[in-house]
Every structure is written in structure tokens, then in C-alpha cells.
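What follows is a set of structures for review.
Derivation of every value follows stated rules applied to the coordinates shown; laboratory data play no part. Quantities reported herein were computed from a predicted structural model and do not represent experimental measurements. Cβ atoms are built from the backbone, for glycine too; each structure is taken alone.
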Structure P
Amino acid sequence: MQNVYDILKERGFIEQVTHEEELRELLGKEKVVFYVGFDPTADSLHVGHLLPMIAMAHMQRAGHIPIALLGGGTAMVGDPSGRTDMRKMLTREQINYNAERFKKQFEKLIDFSDGKAYMLNNADWLLDLNYVSFLREIGRHFSVNRMLTAECYKQRMETGLTFLEFNYMLMQSYDFLELYRKYNCKLQMGGNDQWSNIISGVDLIRRVEGASAYGMTFTLLTTSEGVKMGKTQAGALWLDPEKVSPYDFYQYWRNVDDRDVEKCLKLLTFLPMDEIKRLSNLEGAEINRAKEVLAFELTKMIHGEEEAKKAQSAARALFQDGADMSSVPQTQITREQIGDGINILELLMLTGLTSSKSEGRRLIQQGGIYVANSRVEDIDLKITAKDFDEDNSLLLRKGKKVYHMVKLS
């Protein structure tokens with residue numbers, strides 16, 4: 001069996017790693033317990049979490065044991081990494097609710113049965129710590145001078161770094177130590193913005209236990225232009241179908257830039273590398289076939305095969321007459337809401353195609369809004385009941401590929 005380290009490297013996951021040769025050898029000869037931390041301050045995971053989740057799945061398929069660690073304790077402090085503000089602090093009840101939602105999404109990729117993986121919450125050990133004991137056992141191993149050289153803290157020095165946040169590195173390092181002691185966890189994996197925290201944990205285990213531990217960070221999921229993937233005009237690309245429909249999720253991946261197709265196929269699907277290379281070598285209009293495969297595989301992984309087929313059918317329906325369009329996002333509108341006519345800018349906001357009238361005005365002026373396949377030229381256009389077809393439907397389009405059906409009731 002191929003060493004999972006080589007799989008992750010070939011697919012482009014690995015950004016930084018401690019003790020590369022040692023870790024590769026370890027992953028090749030024994031079952032390794034490893035963990036990735038997740039911030040439970042929202043009630044759904046989003047596309048930014050997909051890459052570490054898929055890396056965890058690759059590791060589990062190779063026989064290793066994942067721990068998904070929810071930061072229920074650290075979320076009550078706030079992580080300064082990669083941020084210019086302090087995270088909103090939640091109650092334990094909110095965090096526990098979010099954790100339950102997370103687990104359902106994790107289970108789409110990771111098998112938690114029979115000790116094959118664990119989902120833990122660092123609140124279980126952090127919230128009951130004795131502060132003086134913690135300082136004596138853990139705090140004495142940390143140099144303030146060295147901590148201030150960490151990028152996550154340097155960024156905050158000018159605007160102000162609270163003592164609350166300054167403790168974050170100690171708490172995350174203690175997580176690694178706790179998992180090492182209880183589960184023999186030897187590897188922490190995470191985003192590249194966590195590098196300082198990860199190597200601090202590796203160092204703490206060495207100092208306190210005299211043992212070897214390892215750290216690995218992942219590449220950021222960015223476009224060819226260096227922009228983070230998963231951002232839409234409506235906000236984050238959530239994995240919860242109540243926040244982002246399977247159709248919209250499918251369409252996001254169907255519409256990625258040609259230059260990003262190979263990277264996404266490598267990082268976000270489990271397709272064999274030979275198949276990925278074949279798809280990535282398609283040119284011209286044929287590259288759309290690769291995008292369809294990417295969108296279908298990802299939607300099937302997160303929302304199931306049936307939803308993926310419905311989304312694919314709906315997407316194709318927009319270019320092929322007579323196909324099923326039931327999965328295209330819809331908004332119901334009453335005759336009372338329309339009255340004598342509803343302004344196009346208001347309708348665009350009502351459907352979520354734009355977030356403000358100024359955005360709608362700009363798109364119309366740029367020629368990017370269509371009603372029933374006719375370009376809208378007038379920002380004062382009024383839509384009336386007469387504009388709807390015999391099925392009481394009206395198709396709106398933003399740009400070339402974003403569609404929305406308005407249903408009159």
C-alpha cells in the first residue's frame with residue numbers, strides 16, 4: 001500500500017511539516033493517532049473545512065485514527081490566528097448544539113464506529129483546569145519573547161493583543177499534550193495559519209514527556225489568483241443544505257475557473273490520479289466535462305448521490321429544453337407582494353441574487369441581469385403578474401450561469 005504521506009504530498013495537501021522523514025517513516029510502519037481542531041462557533045462546517053476533512057479521510061483509509069477535536073473550550077477564549085479581531089464568544093449550550101451539527105457532516109467522510117475515529121471537545125479538560133497548576137506545569141515551558149515572534153501575535157501587536165488571546169497558544173498546545181497522554185496522539189494537522197500553535201504543541205510534548213510528536217499544515221484552498229475558495233456573494237459556501245442548496249453547491253464547483261480544475265480534483269475528490277490527469281488535460285469546451293465530474297463528486301460526497309443527480313439534471317436543464325428544472329433554486333412570491341408591479345431591484349434582493357439595491361443597479365448597468373432570457377436595460381423595470389408564464393414561473397439570470405426561478409402563488 002502506498003504511504004499516505006506520499007498520497008497527501010502528490011495531491012498537494014502538504015504546506016509545512018516537522019521532521020518530514022521521521023513522520024513519513026512513522027506513517028508507513030504503524031497506526032498513528034492524529035488530530036485536527038475545528039472551531040465550533042457556527043452551526044455548520046463550510047468549504048474551508050473540506051480540505052482537512054478529506055485529508056483526515058485519506059489518513060483513515062490508510063489505517064490511521066483521526067480525532068476531530070472541537071474547540072469548545074478555546075472557543076470561549078477566541079483564537080487570534082489569521083484574524084484582526086477577536087472571535088465572538090459563545091455559551092456552552094450554543095457550542096454543544098454546533099458540535100452536534102458538525103458530527104453529522106463529519107460522518108459523511110469519516111467512520112466513527114468501533115474506535116476508528118473520535119470526536120472530542122477540549123472543553124472536557126480545559127474548563128476544569130486549576131489555573132495555578134496549569135501555570136506551574138505548562139506556562140513555565142513558554143517563552144514570551146518567542147511567542148511574540150509568532151505571526152498570529154505579531155499581526156495584533158499594533159491594534160492590541162489581549163491577555164485572553166495570549167493564552168490561546170498555551171491552551172492549544174495543552175490540547176496536543178492531553179491527546180498524547182490519553183490517546184497516544186502523535187500528530188497534529190491543521191491550516192497553515194496554525195503553524196505557530198502546532199509547533200508549540202510539538203515542543204511542549206518533547207519538554208514535558210520527552211517524546212516525539214509531529215505537526216503538518218495544509219495548503220490553503222485558493223483560486224489561481226490567490227483568493228480563498230468557498231466565498232460567494234451570499235457569504236460562505238456552507239455544507240448544510242439549509243444554508244446552501246445542493247444545486248447552488250453543485251453550481252459553485254461547476255463554474256470554477258479552468259485553471260483551478262486540476263487542483264480541486266486532487267484536493268477535494270478521491271478520484272485516482274490517472275483519472276484526474278486525464279480530466280485535467282481536456283481542453284477548450286471539453287474542460288466542462290471535468291468541471292461536471294468535480295461538481296458531481298463533491299455534491300455526492302456532501303449531499304448524497306440522489307441530490308447530486310438532481311443538481312446535475314437541473315444545471316443541464318438550463319441549456320437543454322424539456323429537462324427537469326425542479327432543483328433550480330426557487331422563491332415563492334404572492335400576488336399581493338407584486339401588486340401593480342415590483343421593482344426589479346427589489347425582486348433581485350427578495351430572491352437573494354443580490355444583497356443590495358446598489359449591487360443590482362450595478363449589475364443591470366453592466367448588462368448582467370436577465371428576465372426570461374431578456375437582458376434588463378432599465379433599473380426602474382417593474383415585474384407584474386403578466387410577466388409570468390402559464391406555469392406561474394419566471395426565470396431570472398445573473399451573469400452567464402446563476403439562475404433563479406420565481407414562482408407566483
Structure Q
Amino acid sequence: MPLQSSRLSGFHQLDVTTRQQRVFDACDISEEVSDLFVQHSAPMLGCADVMIENAIGSLNVPLGLATNLIVDDIDVLVPMATEESSVVAALCNGARQCRDSGGVKTTQVGQCMIGQIQLLDVSDPQACTTTLYRHKEEIRALCNSCDPVLCSVGGGFQDMQVRTLPVTPAMIVLHLHIDVRDAMGANAVNTMAETLAPYIEQWTGARVGLKILSNLADQRTVRATGVWPLNSIGGEAVRDAMLVAGQFATIDPYRAATHNKGVMNGISAVILATGNDTRAVEAGAHAYAARGGQYTALTQWEQTKEGDLAGSIELPMPVGIIGGATQVHPTAQLCLQLMNIDSAARLASVIAAVGLVQNFSAMKALATEGIQRGHMSLHARNIALAAGAKDNEADQVVAELISRQSINTKTAAEVLERIRGTSAL
């Protein structure tokens with residue numbers, strides 16, 4: 001029976017189990033499906049109800065652990081939350097192949113997030129700009145008064161920039177550069193921007209429009225570099241094929257989009273596992289990739305003077321280890337402990353390293369055997385389980401799917417039927 005109405009009056013006031021039942025009834029969900037959903041959601045029900053509005057359950061995403069990675073001379077295990085079967089294996093393999101050269105090295109530029117205050121109805125842009133800079137110390141004091149704790153640990157207002165945008169009528173944007181230390185910083189920056197708004201209007205005579213942080217966090221970037229020796233990647237032919245693949249992504253936005261998606265396969269999985277904001281990091285990364293006027297690759301690849309393959313990545317990394325889901329979600333807390341993370345800066349370094357190594361593995365697969373062989377081999381287990389294979393049957397089904405090079409649910413069902421028929425004899 002189709003849903004009669006999406007108007008569920010008072011839904012947010014119900015407890016979670018009552019919400020569940022109301023939805024099951026309204027959408028005519030079968031008892032078998034609803035019981036399975038309740039069973040899988042139960043462990044996280046209380047946490048979910050705290051984290052989001054109208055919670056009815058939780059979606060369990062597989063959590064894997066990538067091995068072999070060295071970041072800034074320290075070995076690290078990397079938890080990754082993702083449904084894509086090949087991602088964790090690709091990171092393990094790529095990290096292993098650069099261990100002999102010392103793994104991945106990182107450097108960072110700043111810990112500042114940017115808050116934007118939009119000024120409209122500006123009669124004299126130059127005079128408005130001068131006025132804003134004249135009030136810089138007052139702006140600093142107002143920002144810092146919003147978060148004394150942040151200031152006590154060395155954070156807070158660092159600088160400001162006034163930009164005149166090329167539109168008519170005139171529009172000015174004030175950028176606040178806020179050092180947010182170990183937080184992602186969105187709440188702190190937004191509070192500062194909103195607090196400043198009436199003062200800005202009073203000083204300039206302009207009208208304040210939007211006042212919110214920017215996810216293009218180019219004052220909070222991290223750069224990661226790594227070297228893959230020729231003998232670890234398969235020789236000169238593989239290196240040269242990968243260099244051409246990298247050049248393709250640099251010059252062609254259509255290829256760059258998929259190239260960067262491969263980078264984000266790893267990055268987003270770690271962001272999600274640690275309770276950080278996947279959308280903020282993804283938005284910033286893609287905007288950064290287009291900062292030169294054309295969308296391009298986030299990574300760069302070159303040949304070293306010794307003939308090895310060297311890669312680098314640079315992108316904004318607005319992540320935190322305090323506040324938000326990182327402190328509410330127990331799995332996020334576990335993941336931070338698994339990585340031995342003691343600062344947002346260290347987390348950013350590990351995540352950038354993951355993005356670089358993930359890109360290496362994807363490019364190597366594309367430049368050699370093609371992406372599907374390894375990807376579909378790992379995907380075969382998902383196909384087997386979807387066809388109804390139990391744990392003790394899955395390995396047999398997977399082996400035959402790969403052997404027959406026919407990885408689909410129809411073949412899996414046929415193989416499973418034969419296995420069960422044979423065992424029944």
C-alpha cells in the first residue's frame with residue numbers, strides 16, 4: 001500500500017521505538033523487514049536519537065582496517081568506513097609498496113578556518129574597506145570574546161582580509177581567519193561571524209547578508225608526498241604508464257573528476273570513521289581542485305632523478321578531534337584511538353597520506369590490469385551474499401564466480417543451487 005501522506009504530525013516528539021512503528025505502519029513495511037531493521041539498529045539507537053532529528057535507526061557501514069602505512073616516520077593503522085569492497089585492500093597494497101622508501105611525509109599550512117561576512121548596499125567600496133581594516137583590533141576582540149576557551153589554548157582570531165567582488169552593485173566580503181586548534185571549527189566561526197554582523201553594519205553603513213564559514217579552507221591545507229621505488233611497482237613500464245595517467249587527469253577535467261573520486265574513496269572513508277564531516281572535506285577538496293579556473297587533479301606525479309615514481313597531494317583538511325560526532329559516537333572515538341591521534345593536525349596528515357596512497361593504487365590498477373579485475377574479485381563476495389550464500393558457502397561461490405569470470409547474481413544463484421544440491425546428496 002503506498003504512503004497516504006508524509007505529514008506525520010508530532011513525529012519529532014515521539015520516542016524512537018514509537019517512531020519506528022509509526023513509519024512501519026504508514027509505509028506498510030513487512031514484519032520480516034522491520035524486525036531485521038530493528039535488530040541491526042538497536043545498539044546505536046540512543047546515540048542516533050541524540051545526533052539527528054527524527055531518528056528511526058542507524059545504517060551500519062562496514063569498518064575495515066588498512067595496514068602498512070607509515071606517515072611522518074610513524075606506523076599507523078587506518079580505520080575506514082566504506083561500502084566499496086576494494087578501497088581498504090588498495091590502501092594496504094599501495095602503502096606496502098612505499099614502505100621501503102619511508103612511507104609518506106607531510107607538511108601543513110595553518111589551522112585557520114575562514115568565516116565570511118557578506119556586505120551589501122555598499123556605496124563606496126574603498127571607504128568601506130578602509131573602515132573595516134581600521135576596526136581590526138575591535139574585530140579581533142569581538143571574535144575572541146565568543147570563545148575564551150579556544151583563545152586560552154592559542155587559537156582564535158589570527159587575521160582578516162577584505163575582498164571586493166566583481167559585481168554591480170558593489171559587494172564586499174570580509175574574511176575572518178580563525179585558528180580553531182583541534183576542532184573542525186564550524187560552530188566557533190559561525191558564532192563569531194554572527195556576533196560581528198551588527199557591529200559591521202554600524203561601522204560601515206552597509207547591510208550584512210550571509211555570515212557563515214567557507215568550506216574552501218585554503219588556510220588549513222596539508223601536503224603529502226611519497227616515493228614508490230621501481231622495484232616495488234613493477235618497473236619502468238608501469239611507472240611510465242602511471243605518469244601518462246597522471247598527466248591525463250591534470251589536463252582533462254572529465255578524467256580529473258574520476259581521478260579525484262579515487263582520492264576521496266580513501267579520504268572520505270577515514271573522515272566518516274572518525275566522525276568528521278565528509279561533505280565539508282569533499283566540498284573543500286573539489287573547490288581547491290578548481291582554484292586555478294579549471295578543475296584538475298588533486299595529485300601530481302613525476303619521475304625522481306633515481307628513476308622512481310614520486311607523488312604528491314595538497315588539499316584543505318578541516319577536521320577535528322573534539323566536538324561533534326567525534327565525541328558522541330563511540331566508534332569514532334575507537335577509531336581515533338586506533339590511529340593514536342592526539343591532534344587535528346596529526347589526523348589531517350594521516351588522511352592526506354591516505355588520499356595519496358589511494359590514488360597511487362587506483363592509477364596503478366588502471367595503467368596495468370584495469371580497474372575491474374581487482375575490484376570485481378573483491379565485489380564477488382558481495383554478489384555471493386546477495387544471492388543468499390551463507391558464510392560457509394560464500395568462499396566456494398566466490399571462487400567459481402572468479403574462475404568463470406562471470407561475477408553477477410544470476411551466476412551466483414546458479415552456483416549456489418548446485419553447491420546445495422551436491423551437499424544434499
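The figures follow:
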read-out: Parent structure of the calculated result 55, 43, 23, given that Cα extents along the principal axes in Å, for residues 207-334 alone is the read-out and P, Q the choices; value: Q
read-out: Winner on Kirkwood radius over Cα pairs in Å once structures P, Q are ranked, highest first; value: Q
read-out: Top of P, Q by mean count of other Cβ atoms within 10 Å over residues 39-46, largest first; value: P
read-out: Ranking P, Q by FRET efficiency 1/(1 + (r/R0)^6) of positions 127 and 159 (r between Cβ atoms, R0 = 25 Å, to 0.05), the structure that comes out highest; value: Q
read-out: Origin of the value -16000, where helix-only ellipticity at 222 nm (-39500 (n - 2.57) for each DSSP H run of 4 or more, over all residues; to 500) was derived from one of P, Q; value: Q
